[in-house]
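Laboratory data are not the source of any read-out in this text; all were calculated from the coordinates shown. These numbers come from a predicted model, not from an experiment. Cβ atoms are built from the backbone, for glycine too; each structure is taken alone.
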Structure I
Amino acid sequence: MKKTFFLLAIILFVFGNAYSQDLDDLLDAELDNTKSYTIATFKSTHIINSHTVAQLKKNHLNFIIYHRFGALSSGIKQFFGIDQANMRLGFEYAINDWITLGVGRSNFEKTYDGFIKMRLFRQSKGGKWAMPITLTYLGMSEIFTKPFDNPNLNNYFTSRLTYIHQLLIARKFNEKFSLQLMPTVVHKNMVKTVIEPNDLPALGIGGRYKLNKRIALTFEYYATIRPSNNIVEYHNPIGIGLDIETGGHVFQLILSNSGMMQEGGFIYGLNNDDFFKGDIHFGFNITRVFSFNKQ
């Protein structure tokens, strides 16, 4: 079922261009060779937890507050998860229109992270070379600073490090629907057992469907590829959300099986719950963009 789902998504990317243009577009293409770039594939730099291909404009700063409550299934004793919470503060700054740098800090394992996001190609039409997709590279590193679980072992600083490499491949099919594929590799210098992989490949898929000018539905899911002898049970991350645009803010309401917001946590599956058994975390993202361009 998973393979069929991802195969259909890839077919949409390869052949979707033929169906996304109406007759007027095709006629215009014959008359106008001016290249035009696709805008607003996503309105936020994140879908749920994952990055999108959206880039900030040069000299713009994005401040993001992430918040995830505990699982709703925890019941009244934990006030349906409200008594528990994970938070992350993030800053993203665009040094130009195609490179963004970012840092963040989350209270889960007292983790700091940093990333670089580079847009390689941008979806466009017209001109000599039309591009059917937007392609972006994301490179990230994370370091947890909580004390080691067993301080009596010979622990190393490098054991705290995690690295993530990701390609973001997105296409805006029309004014309402955008889709993104996210082939990913997560490398952890330290894992729980000797049979768990230090390098975990995964394929993510996410999307956005615009309901009106200010509200959109979003979703994301990652299928991870683990060794067949892996005895530790992990749940793949899944989430759905609602984006609400309010001026310079994007307010995202989220339901997910993960209480973590950094890629080395939720993609690898650390502490992910079973979404289909009701172990769902409610949360939200709030973003605010500031401009440092001279007026």
Structure II
Amino acid sequence: MIDNIIDDITAYFDYLKEEFGYFAAFHTDKIPLENYMAKLAQYNINSNPYCLCVKSCDDAWRHCIERQPKVYAKCEDGVFFGTCYAGMGEYVFPIVDSGEVLGFIDVSGYCFDSQKAERAMKYISSKYSIDYTSLVSAYKKNIIPPVCDYEKLKVCISALCSMFVLLNRELRAIYSHSEQKNTSGSYILSRASVFLNRSYSQNIHVRDIAEHCNCSVSYISHIFKKNMGMSVYDYINRLRINDVKVLLSNTDFSVKQISEMAGYASPNYMSEVFKNVTSLSPRAYRSSFRQNKKV
């Protein structure tokens, strides 16, 4: 039952992105997901191209995470919208069960205050050394009119929130939050997946993941190969290449800039990996995407 609900949640996230272009992500500190985050980790991070640009800087990403308690507090009052510190507008939908706020779903890609957004972009460009012109371009390319489909958005995300409520009830019926924290393979795999989804743009090694999960390098390598069907480094490359595709398709950042954002040591190495995965060079992929978009 739990695996089925999680499969439905991941499929629904993908559907929202593919069908409506919604960049949605979930955040929770109360649903006992420790053994199941391997499947959900990628949806715990907003994949809006502009957000990926900002979060390519570890300090900027840490700032995003540090601000989440303020969002949780505001969730007590229900659905709201606003502009984040980086200038991106987002709607926030609390996940609530019997009056308890379990977490929230945020959907980004809106401009509620263009002047505030401009000030924010100048600030983060200066603070985190991100090219301002490219940042503005990424922002403008990925903005949705804020009032075009709010009612449809509300219906869609309410259904997603209900799925998380159902998942929470099923998990709590099986075990308490404290009982679930253990050193089983599923827990360690989930912990590793969350760590990787937040750190893959950095220069990380298997030993870093093993230290984070308090296990051996051989064990973390074994459970990745067994459960994910790939090595840790193949998984890291998959995460990076997914970002590269998004950034090539939706921003004007150069291949060199994108390679740095994705965590590659050089644009040549990134291009080699990218071509092995997609059969196209980064520039050919960008050109093909833009031509198809015009059709």
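Kindly point out which one of I, II the value -3500 was derived from, the read-out being helix-only ellipticity at 222 nm (-39500 (n - 2.57) for each DSSP H run of 4 or more, over all residues; to 500). Considering all the candidates, the number was obtained from I. For FRET efficiency 1/(1 + (r/R0)^6) of positions 159 and 223 (r between Cβ atoms, R0 = 30 Å, to 0.05), find whichever of I, II sits highest and give me its label. Of structures I, II, the maximum of FRET efficiency 1/(1 + (r/R0)^6) of positions 159 and 223 (r between Cβ atoms, R0 = 30 Å, to 0.05) occurs in I.
Tell me which structure, out of I, II, gives 2.0 once distance in nm of label points 7 Å out along Cα→Cβ at positions 199 and 247 is calculated. Checking each candidate, the match is II. When FRET efficiency 1/(1 + (r/R0)^6) of positions 71 and 231 (r between Cβ atoms, R0 = 41 Å, to 0.05) is computed for each of I, II, the one that comes out at 0.95 is I.
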